[in-house]
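Visitor: Quick heads-up: structures coming right below.
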Structure 1
Amino acid sequence: MKKRVIVCGSTFGQFYINALQQLLSDDFELVGLYGKGSERSKKCAETYNIPLFTEFEQIPEVDFACVVISSGTVGGIGTELACKFMEKKIHVLQEQPIHPRDLTETYRVAKKNGVYFKTCDLYPKLPEVARFIRVAQELNKHEKPLYIKAAFGPQVSFPAIDILSRILPSVYSLTVEHITECVGPFDILTGKLGDTPITIEYNNQVNTDDRDNHAHLLHNFAIVYETGRLILEDTFGPVLWKPRMYVPKYLYNPEKRNEIPPYLKELTMETLGNYKAKDFMHVLFDDWKQGIADNIVEFSKMIDQKVKLAPYAQRELLCSQKWSEITNIFGFAKLIHPEGNEYIPSAQIHKYSEEV
């Protein structure tokens, strides 16, 4: 029997609608969209051919709700709505970021009503982010990270902490040593994760008229090991491995150059996996959709298998607390007011790169 699902929120909620309709229709029935009744909500319901519910009491019986609305402490009604569903014995999958105070309340209400609650962790399920996490976890079994560099902005800071926590549980012990503000568009934090140095480049800017745009990047991570550097160039990849160069002294003797060690035959850089560059439309409407679908399926299995919620709750609360601490340290984003979108076609950049 198909599980009945309601999506709440018509902005990012459209990605959930796409996932349910295009990838999960065999196992899930999307019963409709819950929204305020804005023009966008009406157009979404019409475009996706689903009912629009503007009053909570109108929502028919469902198995779980996808709440894709800002949580309470960041100015939305997401927390209130999630709790309202759970009081009706309906499981809830909620979009991040969620403040620790809100998260504590939602898990309390979930436990009281014997239902499941979880935040959607889209970014760690994106192909290249997942690859970066896997490789880092394996490398960590062999050698200790010597240094970490992370770069991200406020809009994706919650998943940035989530990604780091999967690689380095010591992220929860972050200590801050120094912050330099306004280094161009970035604030720079230096500190330590346990005894491992870390630098965070924080793109602490926001356009209040267009909050989802004008970031200089989503995520960039680099982990330095004794043997080389592992890099996630961007949220959408690639994942790079750059072996450390070592030239033994004996090779400076010409007669010894036939004795080449295997590490000198390594490429100076490896692009890991089957990476292929994708356009923005593909990553937005295919990769994100698949990541959300994976979250929905995982959440459904948790419910069916009666998985213990406590370990998930503990991990999410720790992640949320560290996210809250870090964003408080950086303070309010600086307001910017760019005019439109500056754009240089990649074909033009390729021309610049041509050999002279």
Structure 2
Amino acid sequence: MELRKVLLKDMDAFVQTNWFLQLPDQPVSLLRADSYLHNPHALPDDPVLYFLQEADRIIAYRTVFPARLTNEEKRFAWLSGNWVHPDFRRQGLSDKLLREIVIDWEQRLLFTNYAPASLQLYLKTQLFHPVYAGVGRRFYLFARTRKLFQLRYPQLKWGWAGADFLIRLAASIRLLAFKNREEKDFSFQKMRWPDDDCLQLAEKQQSESLFLRGRRELQWILRFPWISTVDGQQADRYAFSSFAEQFFYQTVKVFHHGNFVGFLMYSVRDAHLKTLHGHFEMDCTAPLARFLVQAAAVNRLEMITVLNPALAEAIFRASSPFLFSKKINHQIYASFPVSAKNLKIQDGEGDFIFS
């Protein structure tokens, strides 16, 4: 068993090797590799991919990507992507890779958007402490039981079609009875990417945020997505998100009596809307809540996920056609001193904005 690392400067060559292309379990998607290469905070000698190799196959891997806090020049790495082959689990391989990353990145790591098993591993190391804890919500409309339960309850697949029919029927009835409130003071303009007004506001308010995501960072994220809608060939070989039938980013500019006062970015992936990033010069919570409810209704979305506690609560209390909702914990952990006190946390921190 050999522990290997791929530096950023070697990533492009690595993913073009015949060995990588023939791997049954590839440790990074081509889109993610391209994103890593264009990360404005990355340096050529950064180790970004760690894996354990046995014979000609990879049995465990981890990936990271560099970032910065707004008030610190020294970089840290987001933990993003952790996989162990089923035949080699519970042997400490993931922990072995993590320990190597801790050394290389001088114990400057953060993680969020984690699987429950990963959280337990991280906490067991006693290296990480909570930086932020918020509670958002996921709202369900035309939910599909196959998506929600196929991994946890595969034995129930015989009932999915019937359950989905009942959900569609209930959601359709709710939509017939739903009438969104007409906005008098606020208006909205949708566009694919944030324009200069939005990016200038992001730069202006950057000092209010814990993590550095201004003009450069947002443009990088949007130009180098991790999800493809045209090429799904790698999906069976890569354990994390790389392909969707539908995926796009959307920016909504918010106007108050015709004056630009803020913007919200969100993504839609296979009828699942997720709020990601926003900056505002006044409180736009209530009108944005109504906008998102209307977007779900008009587009017959399956669900929307909102991690911002105030916005999630506003949607929860607003008139809506949603059938039900559940709370979603939004937590961020660090292995070095980080304080989020009085600083803004965006919904899409870490790798959440990419998936």
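Visitor: Figure out for me which of the structures 1, 2 the number 16 belongs to, where relative contact order in percent (Cα under 8 Å, 6 or more apart) was derived from the coordinates. Intermediate results must be reported in sequence, preceding the final value.
Guide: On the way: 1: 16; 2: 23.
Source structure: 1.
Visitor: Among 1, 2, considering only distance in nm of label points 7 Å out along Cα→Cβ at positions 116 and 292, which has the greatest calculated value? Don't skip to the end; give the middle numbers.
Guide: Values: 1: 1.9; 2: 2.4.
Top value of distance in nm of label points 7 Å out along Cα→Cβ at positions 116 and 292, among 1, 2, belongs to structure 2.
Visitor: Which of the displayed structures (1, 2) returns the greatest value of FRET efficiency 1/(1 + (r/R0)^6) of positions 108 and 132 (r between Cβ atoms, R0 = 41 Å, to 0.05) on calculation?
Guide: On the way: 1: 0.75; 2: 1.00.
When FRET efficiency 1/(1 + (r/R0)^6) of positions 108 and 132 (r between Cβ atoms, R0 = 41 Å, to 0.05) is computed for each of 1, 2, structure 2 gives the biggest number.
Visitor: Which of 1, 2 yields 3.3 for distance in nm of label points 7 Å out along Cα→Cβ at positions 84 and 172, as computed?
Guide: Values: 1: 3.3; 2: 4.8.
That value comes from structure 1.
Visitor: Sticking with this structure for a sec: To test your reading of the models, identify which of 1, 2 gives 35, 26, 19 for semi-axes √(5λ) of the Cα gyration tensor in Å when calculated.
Guide: Of the structures listed, the value fits 2.
Visitor: State the single structure among 1, 2 that was used to calculate distance in nm of label points 7 Å out along Cα→Cβ at positions 124 and 340, giving 4.2. Walk me through the numbers on the way to the answer.
Guide: Values: 1: 4.2; 2: 2.5.
It must be structure 1, since only it matches.
No lab work stands behind these numbers, since they all come straight from the coordinates. What you see is a predicted model; the values in this text were computed from it and never measured. Cβ atoms are built from the backbone, for glycine too; each structure is taken alone.
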